[in-house]
Each structure stands twice: as C-alpha cells, then as structure tokens.
Structure 1
Amino acid sequence: MSEPKPLCGVILADKPEGWTSFDVVAKLRGITKIKRLGHAGTLDPMATGVLPVFAGRATAAIDLISDREKRYSAKFALGAMTDTQDSTGSILKKSDIRVSEEDIKKILPEFLGEISQIPPMYSAVRVGGRRLYELAREGKTVERSPRKIEIYKILLSDFSEDSQTGSLEVSCSKGTYIRTLINDIGERLGCFGMMTALRRTYSQGFDISQCRTLDEIEAAAKEGSLGDIAIPVERCFEGLARIDLSPAQEKMFRCGVRLDPERVKISGGREGLLRVYGGSFLGLAEISPEGLKIKKSFWET
C-alpha cells in the first residue's frame, strides 16, 4: 500500500478567543502530525476568525502572497481608554461625555482612505530590536513612528446610546490595528473608546464561511480527510497571470531549464510573478532576460 501524498495546502482555521496564532499552529501540529506548518496574518489572542495555516510545501507561499484586503467585525465601548486599547487592559482615562449614533456616523468618513496610525504599545512591532509589547510589560512607553494604512470601508452596524456600545464593520489594508482605529475614533469624539471584541471575517482571499473550528479539523484528521478540507495553495495566487506548459516544457521546467517566454502559452500580463501549470499547478515564475525563471516550486519531489 502506497504512502499518502504529503499535504500541501491551506487549512483555514477559525481561531478561538484566548488563543495566540502560534497556539493554533501548535495545536494543529499535534492534530495533523504535520511538522511543517505556518500561519499568515497574526491575530491577537482576543480576536477570533480567519487564520490561514499553510501545510507542507505550501508554507513557501507565506512570504509570496500579496497584501490583500482584510475585513473585520469589531465591538466597542465608548467612555474609557485603556493601555491596550481594548477591554483586556487597564483603564487610563474615563469620560462622562455621551454621543449619539449620528455623532459617530458624522465623523467616520474622516477615517476612510489612506490614514496614519501609531502602532499601540501592546503590539508585535519592533522598535530598537525589541517587540513593543515587551517594553510595555516593563512599564515603558517609547516613541513610535506613524504608519500609513488604508481603510476601504467603515460602517457602524449598530449602536446603543444607552450603553454607549456598538459594532463596526471594517475593510482595510494589511497592518491596520482595529483597536487603534477605535481608540482614535473615541478620541475624535472626545469621549475615548476601546475595542471589546474582534472577529476577522476575510483574509488572504479567504472568507470566514470557509473556515473550520479546531474540533472540526481534528475530526477530519481522525477520518483521514484533511486533504478534502485543505484549500489548494494555488488559490492564493488566483489574481496572477497564468502560464500553461506542454508535457515536454513541463519536464524541462521541473529540471530547472529556463524556457523561452515566447514559446509558452501566457494568459494575462508578463510582469511580476506568474502561475505555472503543466499537468497540475507547478509553482511561480518570473520572466527574466535569460528566460522563464522559477521563483518557487510547489510540486512534490
């Protein structure tokens, strides 16, 4: 009986609250017995939702996937500011100012488009070779440089004027801190604000509807059906131009021969990375003066 092929794909986990992204990878390593695992798009322990975990050779895709849109559903409370900018932290300031739903809707357009954010002290950003959260835990605060991020969409989905709590739906670029966004909105309103819950609903082209709980993934592993729930790694590169090789060209490509771009079938543009297919998805390549150059292979050796 032949050995099953090593898994090369993306396991879409619905990260539970209270777990770090590393915790999820460690758990999946135990469940799947796959040593080579890595995740894309770190989530804070408080957050839940889409966490793509790459298995086997698919881990090579993590550094190559483009910075795509991310979507979040976030809950917030107005009237207080914390050191972590969410409800897990210590309260630094309070306010008795009360705002209306219309007050919030009026200022939200100010946060659309390209804006600057100062990374929170409780974050994994490095300053002087150290993570900011390490410094924060030592009671230190250091100067942080503003970072450009982009908010594509921000919608107030509900708000209670009695409790001064509500929910936001946010579509944004990579590197956006939703808790910082809520903190900044609170400051703009003059009443302070903190995030109370966060769920990522879309990341790296994958939707929350495609994700499985850790229990569901464990059940699939026990049934031997992990391959059925894993997403093919090629799905991460659907937006790239495509190259289709003949059987003879595929053989040469696998051997590292740089093919003449004029002799292969290319669908789409010729700039940047291109998806390469033969009998199956082979990997990514780019066109160089010397010919078609392998950037990353995903075939099993």
Structure 2
Amino acid sequence: MIRKYSLSLIGACSSLFLLSFLISCESITQAKQDRLIARADNHYLYWSDIERELPPFSSEQDSLSKVNFLINEWARQKLIYEKALINLDADKISVLNAMVNDYKTNLFKNAYRELILKSSQDSLYTGTLVNDYYMKNLNSFKLKESIYRIRYIGLPLDNVDQKEIKRRFKSFNREDIDYLDSLSFQFSNYFLLDSVWFKESEIRNRLDFLNERQQNRFIKTPNYYEVKDSLVLYLLSLVEQLDPGNIAPLPYVEQTIKDLVSNKRKIEFLRSFDNDILQDAIKTKKFEKY
C-alpha cells in the first residue's frame, strides 16, 4: 500500500508573505529563519536549511517556482532514503552506513589537516631549501630547448622623446629603468623585466605584433633590434640566450623546485603530524589497546 506523505508550507505565513520576504531581502529573526516549511515522513525542513541554497530571483513567480523546486527536491531525497531503509537488506545497509561513516571521518580529518598545514605553511618552505635542492640536482635541470631573456618597447613614431628613449633602452641601468618606467604611459606596449626567462614559443606569443620574418630575425639578433610599422617604432633587445644542454638558471626552474620541495615537506609534515596525534592520545590515555 502506498504511504501518503504531506508537504506543508509555513503554516502561519502565507505564500505572499514568503515571496515578499524573498524579494525585499529584509533581515529576519532567528526564529523566523528556523520556521518549519515542510515534512517528509520523519524528516523536517526549516527555512534556514534552504535559505543558503536560494538562487537569485528575477520575479515573484520565479522565486516561488525556485523555492518550490528546492522543497520538492529535498522531499524526493528524503522519501527515497526512507524507501531504501525499508527495502534494502540489513547487510547492504550496514555496508552503506560504514561507507558513510568513513567518508565523514575523512572529510573532517582532511579539513583539520589542511587547517594545520596552512597555519604551518611558512615553516615548510625557505629559499635555502630551494637553493640546496638546485645545487644538488644541477644535472636534472639541463635545458631541452633554448630559453631567452628579452625586453622591448613600442612607442609612437612621432614621440618627441624618441632619441632619449632609445639611448636609455640600450644602456638600461637603474637610472634608465626608472626613466623608462616614468614614460611607460606613452608606450603602446612594453616589457622591461629582462631577468625573466622565456621559451621561444612564449617569446613569439609575446611578440605577436611582429610578423614571422621579424620574429625570426629578432631571435637571431643579439643585443639590439629595431623595427617599425606605419604607426609604431619597436625597440627590442635579446639580452641573453641559453641553448639546449646548458643548466637552466635557478629563476627559470625556481617555481618547479618550490613545488617539489613543498610537496615533499608537506608529506613529511603530515606523516609526522598524524603520528604525533597518535602518540599524544596514548600519553593522555585517549587511545588504548585492549
């Protein structure tokens, strides 16, 4: 015989009041937030249970539709769950409950470990560790393709400071860098961080304002290269090139090493943390074997 289940909206509160509340977004008391809005068998749904899941509303009709959808969806899940408890055999229910408990335990365990790990993150990594790893594993960082350091500026052909900008761009000492930075608002595009290393493909993507022939020439031209179109003069400098077989400079592989060192330290930290939890429980007699 099919059992009948009832779903009731807020008894003392009409649908119009609920919609008005949703549209106006006025603050409500905790008592109103916890108002009972539906029942499915022995499960009860309160306003505070669905409030955080409510999507934006475009109209009163839309708000009513979405609220009803959430209530009905909640009811379906609870009713199916109750049916499952009645119709599944005891062994299957026992296995499922064990899986649920394991999943819940792991969720809490991992959340707590992440909290502790985050608070200890600064102690897991230092520049010394990265440098030591790099020096001990130099042969692991041999380049398989060329990398480059570059800088460039694009400025209007009629720029009145063109001559001075060229001179500063070529000499490029600390004073020159400050000068060029002060004029950067005049440049159509620019890149002056010439300590950064790039692969050839990355350079070509950056220099998409040049055609392929100009890009090829630039990559083969050490030091200074100049090219212009109808509107812009481009000043480019190939600062340094390292070919395959050379050891990659530390700045180029630093982030990779940071990740390697950090992951290794995380594993060691969590292993030690888990063991410390166990040992502390033994000392305080929160964990005993019989």
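Observations
- At a computed 27.2 (Kirkwood radius over Cα pairs in Å), which of 1, 2: 2
- Ranked by FRET efficiency 1/(1 + (r/R0)^6) of positions 80 and 152 (r between Cβ atoms, R0 = 35 Å, to 0.05), structures 1, 2 are led by 1, which has the greatest value.
- Structure (1, 2) behind the derived value 1.3 of distance in nm of label points 7 Å out along Cα→Cβ at positions 72 and 208: 1
- In this comparison of 1, 2, the computed figure -5500 for helix-only ellipticity at 222 nm (-39500 (n - 2.57) for each DSSP H run of 4 or more, over all residues; to 500) is attributed to 1.
- Computed 6.8 for distance in nm of label points 7 Å out along Cα→Cβ at positions 40 and 168 - originating structure among 1, 2: 2
- Which entry (1, 2) yields the derived value 1.2 for distance in nm of label points 7 Å out along Cα→Cβ at positions 176 and 192: 2
- Test item: mean count of other Cβ atoms within 10 Å over residues 104-111 calculated as 10.1, pick one of 1, 2: 2
Just so you know, all these numbers are worked out from the coordinates, no wet-lab data involved. Worth saying up front: this structure is predicted, and the values here are computed from it rather than measured. Cβ atoms are built from the backbone, for glycine too; each structure is taken alone.
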